[in-house]
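A.B. asks: Below you'll find the structures, each written out as structure tokens.
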Structure I
Amino acid sequence: MNTRRLICTLLGAWLGASLFMAFVAAYNFRVVNDLFVLPQPEMASYIKVIGQDRLQILFRHEAAEFNRSLFEVWGIVQIVIALLLFGILLFGTKEGKFTLAVSLTMVLLVTGMHLLVTPSIIGYGRSLDFIAKDKELGLRQKVKVFHNTYSTLEGIKMVGGVILLVIFFRETRRRPERGGPETDLEAIEAA
């Protein structure tokens, strides 16, 4: 596999996994809400004993904890992928400054997201898990700001990834692999 294909595969997997993570995070909370719309008969007895509000808070806490652990691990995975991509571009290709700058920006974004934004979302979010929705509005606003910051940085990272993919798809179409059939045919015609 040539380096350009490796880079495209790595970028495609990274961007696809990023979209999947966004889907999973939203889906976890939707499942909790759906559990109470038409509860299974076994669950209905628990709802009757414990109460829907208390069970819903507990299930939402569980979904939030799952998302938190998922995003902790995902942050580390993204840093590794970003560093790997940057290393391949820096040492395995003759890419220009623009491509390296986009890749380095992606490294800095995911590192900042993991070290600064994600811990704030986790910390503030945990402190709100068992508090009524109409309480602690200032803290809820902080969490919302951090979520919006994360989403914005994630969007910028995705745009950077798409830019790199476009660059490499265009370059791959322009330059056939060395020794490939296109190059041999061109050499024969030139002779």
Structure II
Amino acid sequence: MRKIIVLEHVSLDGVIQAPGGPDEDRDDGFAYGGWSVPYVNEGVGTLVRKQMNKTIDLLLGRKTYEVWASYWPQHGDIWPMANQATKYVASNTMTSGEWHPTVVLRGDIAEQIAQIKQQPGPELHVWGSGDLAQTLIRHDLVDAFWLIIYPITLGSGKRLFGDGTIPAAFKVAESTVAPNGVIVVNYERAGEVKTGSMEA
């Protein structure tokens, strides 16, 4: 079975909206586009490239797909795996994509992705794609979260975890703290939520 890995740049208060630039996603008047950029350094870049160099397929929302499809085909020297990967795009408005190979998923997205997980193939990586990530979380389809956590709070914006999040336990499979306070951590599923009592 294929694993779904959600990879996100996230603030301390859980915001994932527009980390890469001012015009990336201005929905709801979001004013902090590009908030991750001041924290970029070689150490964090090395960890990100480790993920980028894996043989993967991509699972993307329409907005992320459109941004990436206009960029990565011309920058294959930076991330060749992105162009080689099959791009599964969750969209009820697209019928096809020009960034090959692309497969458009329409209708019951969660059911289709659950079926794709059962097929042979590499890991499915979700970058950005906030609405899609929410759908995957609500339907308990995520196997791991690979998060780059920044020492900043933004107060508003699209968040990684919202209403309908399935209760689940996770374990830290790998983590690194950069000198500038950025934490890169891989959380893998570790069963159900357990409870207890602090009483003696």
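Laboratory data are not the source of any read-out in this text; all were calculated from the coordinates shown. Predicted model only: the values in this text are computed from it and were never measured. Cβ atoms are built from the backbone, for glycine too; each structure is taken alone.
A.B. asks: Which one of I, II has mean count of other Cβ atoms within 10 Å over residues 3-10, as calculated from the coordinates, equal to 20.6?
C.D. replies: II
A.B. asks: When distance in nm of label points 7 Å out along Cα→Cβ at positions 131 and 163 is calculated, the result is 1.7; to which of the structures I, II does this value belong?
C.D. replies: II
A.B. asks: Quick one: distance in nm of label points 7 Å out along Cα→Cβ at positions 43 and 123 came out at 3.4 when computed from one of I, II, so which one is it?
C.D. replies: Structure of origin is I.
A.B. asks: Still on this structure, please answer the following. Tell me which of I, II gives 1, 7, 14, 19, 21, 18, 11, 5, 2, 1, 0, 0, 0 when you compute P(r) over Cα pairs in 5 Å bins from 0, in percent.
C.D. replies: Structure II accounts for this read-out.
A.B. asks: Can you say which of I, II returns -6000 when helix-only ellipticity at 222 nm (-39500 (n - 2.57) for each DSSP H run of 4 or more, over all residues; to 500) is computed?
C.D. replies: Of the structures listed, the value fits II.
A.B. asks: Something else about it: Among I, II, considering only mean count of other Cβ atoms within 10 Å over residues 19-26, which has the greatest calculated value?
C.D. replies: Greatest value across I, II: structure II.
A.B. asks: Something else now. If mean count of other Cβ atoms within 10 Å over residues 83-90 is calculated from each of I, II, which structure is the one that comes out at 19.8?
C.D. replies: II
A.B. asks: Still on this model: If Kirkwood radius over Cα pairs in Å, for residues 27-74 alone comes out at 13.4 when worked out from the coordinates, which of I, II was used?
C.D. replies: Value 13.4 for Kirkwood radius over Cα pairs in Å, for residues 27-74 alone corresponds to II out of I, II.
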